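Multiple structures are listed underneath, in structure tokens.
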Structure 1
Amino acid sequence: MYKKMGGESWVWNINLTSCLFSFPFFLIWSVINTMSWMQGTTQALPWGTIVLLMTLWVLGYPLTVIGGIFGKNYANGFDAPCRTKNISREIPDVPWYRSAGVHCLVAGFLPFSAISVELYYIFATLWGREQYTLYGILFLVYVILLSVTACISVALTYFQLSAEDYRWWWRSIFSAG
């Protein structure tokens, strides 16, 4: 898709794709796991699991590079499904309640309010005040969170498109984030 849209620095794009998500997660996980080792908890992952996770990332990087090379070599030009103009159209002004800040606030508040009661039980279990081991319920709450977030993101993107805003891409991602 990057090549179809006219991207030129495909090597940088492949490296960013491979590292943008995995590196922050690995960094946070390694700090938490190291602290767990230092405290001597049973929640720390054993050495074999750490080696397995590192092996998965080491094997995943070359696969990302190979996939990026195949994508670059076999990408055709971008063929838009409709007629477009080179000059961007002026975006009409929207009321305050359709601004980016309000969209992100609403998109964060609604999923949080859908699972806020369950968060109490999750944190109480983590802090050792209660024993809450209904993993099926937690999984159901996770599914509810994903579905509410997806519905809110679709609705807010629809509102932005109905306001004739052609810069909807990043805002649709941020509204769900």
Structure 2
Amino acid sequence: MEYYNYIKSLHLIFVITWFAGLFYIPRLFVYQIEAFHKPSPEKEILGKQLKLMAKRLWFIITWPSAILATIFAIWLLILIPSWLEQGWMHVKLTFVLLLFIYHYKTHLYYKQLQRDEVKVTSNFMRIWNEGATFILFAVVFLVILKNAINWIFGVIGIVVLGILLMLGFKLYKGIRDKNPNA
């Protein structure tokens, strides 16, 4: 168990870099979608650069971080299998499953945009960008608080955060509609 803290540290580092990738890639998608609707040659120049940036972020940072975070998480569960008997861990693993689903769906958006298939709006992608934020809040509250009563307050906090983010999004959209350069 001497190396437990090293494994835990590596797990956290790769979770952080995984989330960094999941936070940034939808922003790149927003810019790709907006560039797709620009006139030539701006459309082609921006599109090519944004595709390259997305590819590097996705395959050099985000996917490797997801894989390594998972490997170190499994290693931690092997070292301390009693965590699997605790309710908070069951809920956390449910959110981790949601994170994998979010990651996979984001991968599908990535592939579409790499083929210049624009099937969603930039506003949709701005909202999509918040999915990882909700999962991060839920997992952090679960890991830190570890009990049901406090976790319920955490969920209420997540709902309030969601409402505030949606209000912020609507406010920002109103500002952007009035001033497209904002």
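A value of 23 for relative contact order in percent (Cα under 8 Å, 6 or more apart), calculated from one of 1, 2, originates in structure 1.
A value of 19.0 for mean count of other Cβ atoms within 10 Å over residues 14-21, calculated from one of 1, 2, originates in structure 2.
When distance in nm of label points 7 Å out along Cα→Cβ at positions 126 and 158 is worked out for each of 1, 2, structure 1 gives the greatest result. Can you tell which of 1, 2 yields 15.1 when mean count of other Cβ atoms within 10 Å over residues 94-101 is derived from it? The read-out was computed on structure 2. With mean count of other Cβ atoms within 10 Å over residues 6-13 computed over the structures 1, 2, the top value is the one for 2, the highest of the group. Given a value of 116 for volume of the Cα convex hull per residue in Å³, point me to the structure among 1, 2 it was derived from. Checking each candidate, the match is 2. When helix-only ellipticity at 222 nm (-39500 (n - 2.57) for each DSSP H run of 4 or more, over all residues; to 500) is computed for each of 1, 2, the one that comes out at -28000 is 2.
Read-outs: derived from the displayed coordinates by stated rules, not from any lab. Just so it is clear, the structure is predicted and the values come from calculations on it, not from any experiment. Cβ atoms are built from the backbone, for glycine too; each structure is taken alone.
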